[in-house]
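What follows is calculated from the coordinates using simple rules that are stated; it is not laboratory data. Just so it is clear, the structure is predicted and the values come from calculations on it, not from any experiment. Cβ atoms are built from the backbone, for glycine too; each structure is taken alone.
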Structure P
Amino acid sequence: MIRLTRAEKNKIKSLVKKKKSLNQISQELRIKKTTVYYHFRKTKGMTISRPKIKIQSDIILGEIIGIFSGDGSQYFEPKGYHYQNRIHFGKKNIEYALYVKKLYEKFFGKTFILKRDGETKLILETHSKEIYKFFHTYISFVSKDKSHTIFLRRDHASSKKFVTGFLKGLLDTDGTVAKIKNGIRIAYYTSSPILAQQISALLLSLGIKNNMSKISTRKSQYQVYVFKEYNAKLLDLMKPYKGR
């Protein structure tokens, strides 16, 4: 690889900070992109704002983790050297997506971008290695098969407030609060057998009786159904967004 002079390196840094693209810098300096790339990425990484995590309460922390557990995803993009953190929503859930955007930005001290994903979906995302690692402090999963492998790390299940927030976030993403003929039906859904068992046990720890069952053998989907006499207690305790 061609070695750049100090002046050329400083020029690359200056142009990156002016938000010039890799192509633009390569053309302006008349240097091949492969030669510019290392210094471009090094400086670009420095210009990305780092999160300033503010844990206001265990309830909010739990909700942050619960939301990601339900509808979040992560991946590392080698080409751009980005650690992607995403939350997925249906297009009809724009109000909830905006609620989560505000919640996450305040908690992480970093901007999250809300954008369309095709015709029917929305994505809330940010680039951050710190946030990428942060979620793995509380939950464990295999990135390529998150839905079937995710579970809550047991050392974080001791705080009642954290558990309350966690179950709230999960209910608002992978659960349902639906009106039925005889009142309200509240249930959680997951493809992870370990998480299903944890949800059932955590609800019981809050005094909310429930029943766990496997509802789809083919897709290995599980349901944790809250007994109707405990619906009011759950809604009063968690105040889920779906409960509105």
Structure Q
Amino acid sequence: MLSLVLLASFSLALIDLAGYWLSNPWTRYSLVFIPLVAWVAYNEDNKPRQPRLGAVLIVAAMFVQLTSAKAAMLALSRPALACALIGFLLNRGFASKRCAVLSVFIVPIPYSLASDLGGLESSEWLFLKIASALGIGASLFDHVLTVGGKEFALTSTYAGLPLVVLSLGLAGYAGLRRHSGLSGALRGWGALMLAAPIVQACAIAFALFALSSGASQLALFLLDTLTWIAIALPTIVLTERAVIREGERAS
């Protein structure tokens, strides 16, 4: 019954989030955390119910949701949706506190945050430097990159902030699966943060080659989608293999 009430209460927030995913491909990195949170929760042994804490979070989320709807600011409903999900998981005992908190990564960061912290200038600098290193002729005017006579609008999301957030969430997932604690999760995040710039630079390089061939849609795919897949997929595979090996040694 509670799940149906929450679905009805947050229907507008869910529709808004779905539209955000559809209209902003760079936000889809957060989709990977839907199955990851479910998988971690499924494999957890200790996940006692937290009915009071869960109820408080749900009530707080519903208040924010109602306020955002009345103020016509649906963007505020996305954090409320994450809060409601955490509360639901704790209230029903479906996940531990740490796993429930991991579900906050299901909601992508807002564009304003990616724009302010990522920086359009950083994105432009990266493209021009990598194009110069590859010997690809590129010019920039008014945030539009011209390669081979084709124009490509740059955004601050190409500077890599979504990968920073993705790496943090993946480190949390790996730490929970391997029971490595906070220090292990931080070490994992450090390793991912070393790999992320390399993946980002490779994606930009391939995108520049695609742009020079006139394949702008392929360039968009490389920058918005392939980057986070190249970070998430190896991390998940290596983590699950490590969990299997640790289980075999324990037995």
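Looking at structures P, Q, which one was Rg and Dmax of the Cα atoms in Å, for residues 155-218 alone calculated from, given that it came out as 15.1, 47?
Numbers: P: 12.4, 40; Q: 15.1, 47.
Traced to structure Q.
Assign the value 1.03, calculated as Rg/Rh (Cα atoms, Kirkwood Rh), to the correct structure from P, Q.
Q
Work out distance in nm of label points 7 Å out along Cα→Cβ at positions 51 and 115 for each of structures P, Q, then name the structure with the largest result.
The structure with the largest value is Q.
Thinking of P, Q, which structure, once distance in nm of label points 7 Å out along Cα→Cβ at positions 27 and 203 is computed, gives back 1.7?
Of the options listed, only Q reproduces it.
FRET efficiency 1/(1 + (r/R0)^6) of positions 179 and 211 (r between Cβ atoms, R0 = 35 Å, to 0.05) was computed and gave 0.20; which structure, P, Q, did it come from?
This value belongs to structure Q.
Determine which structure produced the value -23000 for helix-only ellipticity at 222 nm (-39500 (n - 2.57) for each DSSP H run of 4 or more, over all residues; to 500), calculated from the coordinates; the candidates are P, Q. Could you put the intermediate results ahead of the total?
Working: P: -14500; Q: -23000.
Label of the originating structure: Q.
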